Structure I
């Protein structure tokens, strides 16, 4: 038989509940008390991996702890965001978030909703994208590529870092504007695709600036970049836009955490990553891969995500790649 609680026991229970609600989900004094995992959803050795490692080292030092990069390549860069869905919002699991998290849900069923399943910590930089061929390739210009593709539909093969990534969709948009059909070959990351190009297995590779060392060394030739203007580093190389194909792909990326993270912890991480952007190692890694600083704080980054999710939907529908409803 149950007995009614006494007044004293009821007050004690309420006091314990109130104290647990008032207690913060994390302790600023002790955080970080163990290594922070930063997921890079691309293979080790590529341009993204090297940039993420520079950011992790610098941010870990700012926080007074250690930030460790864990590579989870595949699924067009979505394995890191996927892990955030089931992780605790305690600041010990973070991931790179690319534009793909705001695009792929329009193309296929995903494990997450980008507008409700993440805490957007900070946007940090963005990729410069372009298409490279081997130095001995018969394709000297984009015009050569277009002429060949019109005469040989589907025979020109190009790699990218995965289906639905910016290097993939930028080329598909260009192909649509040019009235040509190209054969896409997806890879897990930059280094895999570049090796395939060097080995003669594909005609070209569309990617961020992982091709930069090869272009500078003369083993690859850069046909075009995809930004709104030419790069300073390869000023002689035209953009797809200026060539008349009305294709512009600027692609910022940042850091995400699981949803429901303490706002004070989000702010601390945001400030630490912002400070890391001043670190010489980070600046050097950005310059190596022609990546500009594109900083957005947590609130601004979340608003950017909402706007981009809507604009990506329009692009996917225009390309005819939207998932069946």
Structure II
């Protein structure tokens, strides 16, 4: 019989070690340490599956925005097999519900890679489907690394940052962007909360990322009107282009690529040697924007969610 329990101090950060896979073991342990340091999880949220012989047969870790008291997702899911994976998902769901979570989400990247190394994607998808998870977004992941082609300059936008203008212009512009967004996640937020509230909630979420106030900017067109939104940031895993938005009145002018370029320059200037960005596969304008700025599509990401 498999026992699902919180990890003991000596089992953190390694958790479920995969024999013969030193790269995976080192990367996942380092990732968990960063999550613990950032306040995205805690020891009580790290669950392991202990087999009859005492070995750890699987693991799962609840995740929240930095400092959050309520988990919204889970990471570092090592299902082991169908039985162990189901038991871990059930236990993680019960714990998340007890902590006040209304939903829980998970992302599955293919091909599997650092820091989570999500191998056996078919098993993972079957477990998620059996547990009631639905696909929230079919996404694409993009990567820029130091040494890749440099993003082009943005001479026709003038930028004002969060410290200069405050939060209002960001939420106003985001509200405009959400009216006809191609992103399935954001459309769902609008359907749940309405356009204005969804904009305010999403910007509040973006503020949870590690960033400097001068990194978050609104780009103004030559006529002085707000045209674009740039929110470069960091997570425990990587520097990211967390949000790109272009107002309806200024689409078709290459401003999405201008925002990616601006965010890339800011993060690279702050020392980032690797920058990632995600978008909905249906958002053709964003896929083109990343590619125009020298980013490569290094993985696909399916985002799953279910109500608790």
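For which of the structures I, II does the calculation of P(r) over Cα pairs in 5 Å bins from 0, in percent, for residues 72-239 alone return 1, 7, 12, 15, 17, 16, 13, 9, 6, 3, 1, 0, 0? The read-out was computed on structure II. With mean projected area of the Cα convex hull in nm², for residues 96-143 alone coming out at 4.5, pick the structure among I, II it was computed from. So the calculation was done on II. Among candidates I, II, the computation of Cα extents along the principal axes in Å that gave 70, 42, 32 used structure II. For which of the structures I, II does the calculation of relative contact order in percent (Cα under 8 Å, 6 or more apart) return 21? This value belongs to structure II. Of the structures labelled I, II, one was used to calculate distance in nm of label points 7 Å out along Cα→Cβ at positions 112 and 208, giving 2.7. Name it. Corresponding structure: II.
Only the coordinates and a few stated rules stand behind these numbers; no lab work does. Source: prediction; values computed, not measured. Cβ atoms are built from the backbone, for glycine too; each structure is taken alone.
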